[in-house]
Structure P
Amino acid sequence: MTTTVDNQTALGRIGKPALYVAYIGPFQSAAGWLIAGSLWPGYDPVRQTISDLAANESPVQLIMSAFFVLGGILTLIAAIYGRTLAMPGRVALFVAALCTFGLTIFPTPLGIGEYSIMHRVFAISSFVLSAGWPLLAMRKRADAPWIIRPTASIIGTALQTVLALWFLSSWTDPTNTTVGVWERVVAVSQALYVSVVIIVCYFSQAKSHSLVE
């Protein structure tokens, strides 16, 4: 009999689909706004948000919206097949993905001082969940990969939370002229962190499995 910490059950393993999307995620996150932004003459990535690219008035709305949807799908796959993560963390990722769909369905208007309440609700929820999921995915058991154990999970959550709060404070400040920069930093950071956790867990478990054999 194998004895483990969490109710004497074996630790779930990262599924191959989650590994594949972990490789794609960070590149997809940046590719969307890089491609869409380059196709919109006059778009200012320093001052304007990524959501502006998917606004109804945007000439590249379909392109950016498609990347939003793709990002949501990748997050859903990570949540479903990231079986090493504690269930609350996987649920947080799953809901964050749904929020990505929500902010796509309810785009933000481009008018100065105008905004969509529903878009902000979904966007803020997505950023908060994407910052907090590492703490919810934390494992205390000894056989868990180091990156989801308490120390790494707390540090990761703290860093992501600081970045998210900094962006949200910039986003809600109409006088801020660098909101686009901070949003891109947060978006790539959050996508990259999911990927790093999934990849580290996968290969950590693969190494442990090979040593047992």
Structure Q
Amino acid sequence: MLDLDPTDGPRRLVAIDAETTGHKIMTAEQVRRAPKGLRLPGLIIEIGCVELLREPAGWRKGETWQTRINPDAPINPTAIRIHGIKPGDLKQAPRFDEILPAFLAFIGESDLVAHAYRNEKQFFDYEMARVKRIRWDEEAFPEGRFICTQELYAEMFPGAPKSLDAMTDRLWLDRSERFTFHGALLDADLTADAYIELERRRRTSEPEPDAPRSAALD
């Protein structure tokens, strides 16, 4: 994971999140053992990105980018209950290889902010290999390019629950839009807000409020 020096670091980051079909990622070994000609199923069905820009007073949010993706694969009912995206919603959506140029253009060379970043990393490793942009033993994005809000939060609040919901509640961030369904852009936006707040607290050494509102929800 990337270790940022707040006084001499990048001036642009991109918070990212992906929603998926909810199915397990095939390993490189499983792919090698698969029958020849097998059409590998897609995994990512939505991507959300939020630009973060560094200014003298701290970080602020900039432009956003979002797309849905047709995975040509079924969606696990459990996943539908989480993000609310049904197969019919994706019939006219582009495939992963079709959105890839625009996605890569938006993130550019910027480092990536994600909550529990290994999930996003594995999703993109799989999808990039599936469309033959990288080999199965390669990484879509190197581990050192990621900044993990979950890890930053754990450093600031050792032992506290580390889910996105628990973190945003403890940081007093509004996640009310997430009460019904999750979403890639919504979660990327919350991750961006959390990063901004964590960096602000780290910079100012601000103490934690006496009664975080997540107490009843952790």
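Just a few scattered comments:
- At a computed 13.5, 44 (Rg and Dmax of the Cα atoms in Å, for residues 117-172 alone), which of P, Q: P
- Of the structures P, Q, the one that 0.98 was derived from, the read-out being Rg/Rh (Cα atoms, Kirkwood Rh): Q
- Identity of the structure behind 16.8 (criterion: mean count of other Cβ atoms within 10 Å over residues 165-172, calculated), options P, Q: P
- Identity of the structure behind -23000 (criterion: helix-only ellipticity at 222 nm (-39500 (n - 2.57) for each DSSP H run of 4 or more, over all residues; to 500), calculated), options P, Q: P
- In terms of mean count of other Cβ atoms within 10 Å over residues 53-60, the structure with the greatest value among P, Q is P.
- Mean projected area of the Cα convex hull in nm², for residues 85-156 alone - structure with the largest value, from P, Q: Q
- Answer label among P, Q for the case where distance in nm of label points 7 Å out along Cα→Cβ at positions 77 and 109, calculated from the coordinates, equals 3.7: P
- Each of structures P, Q was scored by mean count of other Cβ atoms within 10 Å over residues 29-36; the highest score is held by P.
- Which of P, Q leads on distance in nm of label points 7 Å out along Cα→Cβ at positions 13 and 37, largest value: Q
We did not get these values from a lab; they are worked out from the coordinates using the rules stated. Quick caveat: nothing in here was measured; it's all calculated off a predicted structure. Cβ atoms are built from the backbone, for glycine too; each structure is taken alone.
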